[in-house]
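K.L.:
Structures given as structure tokens follow.
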Structure 1
Amino acid sequence: MKAETLNIETPDGSFQAYARGSGPAIIVIQEIFGINQVMRDICDDLAASGYRAICPDLFWRIEPGIELTDKTDAEWKQAFELFGKFDPDKGVQDIAAAIAFARKEGAAKVGAVGYCLGGLLAYLTACRTSCDASVGYYGVGIQDRLNEAGKITKPLLLHIAGKDQFVPPEAQASIIDALKPNSRVELHHYADRDHAFARVGGAHYHRADADMANNRTMAFFERNLR
């Protein structure tokens, strides 16, 4: 099935999303680089595994159509500037709109998977939306939102990088301590990995642990979305 560009309506306006595949839907939540090739490849892989992957443009309120890489200082600077302007609460609202869109398309179940910024948003998606199953990779800032942990009633899987330069050990410990008692939450800690260890081609990419994390993610979705 060919890739599509969707238009998703919200009370504040409409935004676009990259989509591919059919089956149970998974909302793919971007890093700070927008809908770039990394995000499209993730969508394509999910589509090949029998899912309807939808990646919403969450920077549309700031600047639509952002597509950056992690290869140049200028792109990193732009990405952090966008991150500084980004409102996570509005982002979760847009993810909720994407979930509603997927349900209107006919998806019986809808999951979400996010990376970096998207990892935080995946956690908040589990706290605030009707999403059936959420996965977050090395989410940044979750420790500041743990007051919402009690709202989690659907399955959530978090991949935590032990040497994450953006999530210090004390933050990791607070996340684990707060979420471990919840039977709906599955936590995996990769002690020797840095932030973005699953980003193919990234500076901290680690194939073995990325494969392990991705296999855990796919098994999680198979259990909870099929």
Structure 2
Amino acid sequence: MNVAALTWFYVKAYGNSYRFVQPLVVTLVLLAILSGAPPNTPDAAQASVLETLGYLSIFMIPVWAWASRQLLDTEPDTHRLVSATMMSSRARLLAGRLLACYAVSILFSVIVLLLPLLATVQAGVDVRALLGGTLLLMVGPCVAGVFGILTSRALVPSAARSTLFFLVGILLVGLFDASGLSWLGPPIMSGARAANEGLGALLAALPAITLRALTWTVLGIIAYAFLRRRRE
């Protein structure tokens, strides 16, 4: 079994479990809350699109983390043993799991992008605003996925503790990101703050936001791989 097949195996198992319904409902509620009447002018529409995408990059963090944790928790112990046996290396097994988590999170990102895309087409918003916000919704699942995988059942067997850990972790990191030392942690609030300041501020902040997100994702994956190996 190659990595792509294993990734599809995890995604399919997650879909068949119908656990995706819970984060999907939360996603649709967020869309309903953040959607409103389209502004009359292109400038106002652009500001609205940037604001919506910025807030979504924050509010979707728990949803992405929840979905990633759910996907890993969907795997029964027997399937975990089968997957480990069929894969030729532990690295490929890890890659399959992580890619599946990211793929599911991206599906939720696609859903929340539909309304901003519609507003962009209807109001003639600068496409760079949509692309900048889209990048926030692409790197956000990387950071959120770390919270999800580090609180998955393989590492934290108690569902109550797992939920508490990832919610408290996201809250603390978000507060840290809102402080003056935000560059030391993963970007939770930075994207929304830049988006609310305008397109120029968002485009200028995207490289640093992406670098921080990828750095903390790599560190989180290393921690997950180490802890998971000790438990298998």
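No value in this document is a laboratory result; all are computed from the given coordinates. All values derive from a computational prediction rather than experimental measurement. Cβ atoms are built from the backbone, for glycine too; each structure is taken alone.
K.L.:
Please state which of the structures 1, 2 yields 15 when relative contact order in percent (Cα under 8 Å, 6 or more apart) is computed from it. Walk me through the numbers before you get to the answer.
P.N.:
Working: 1: 15; 2: 27.
Considering all the candidates, the number was obtained from 1.
K.L.:
Then there is this: For the read-out Kirkwood radius over Cα pairs in Å, a value of 18.3 was computed from one structure; give its label from 1, 2. All intermediate terms of the calculation are to be shown ahead of the outcome.
P.N.:
Values: 1: 17.2; 2: 18.3.
Considering all the candidates, the number was obtained from 2.
K.L.:
Taking Rg and Dmax of the Cα atoms in Å, for residues 118-157 alone from the coordinates of each of 1, 2, which one would give 16.4, 49?
P.N.:
2
K.L.:
Can you spot which of 1, 2 the value 25.6 was calculated from, given it is mean count of other Cβ atoms within 10 Å over residues 22-29?
P.N.:
1
K.L.:
Now for a different question. Using Kirkwood radius over Cα pairs in Å, for residues 142-213 alone, single out the structure from 1, 2 with the greatest value.
P.N.:
With respect to Kirkwood radius over Cα pairs in Å, for residues 142-213 alone, the highest-scoring structure among 1, 2 is 2.
K.L.:
Follow-up question, since we're still on this one. With helix-only ellipticity at 222 nm (-39500 (n - 2.57) for each DSSP H run of 4 or more, over all residues; to 500) derived from the coordinates and found to be -12000, which of 1, 2 does the value describe?
P.N.:
1
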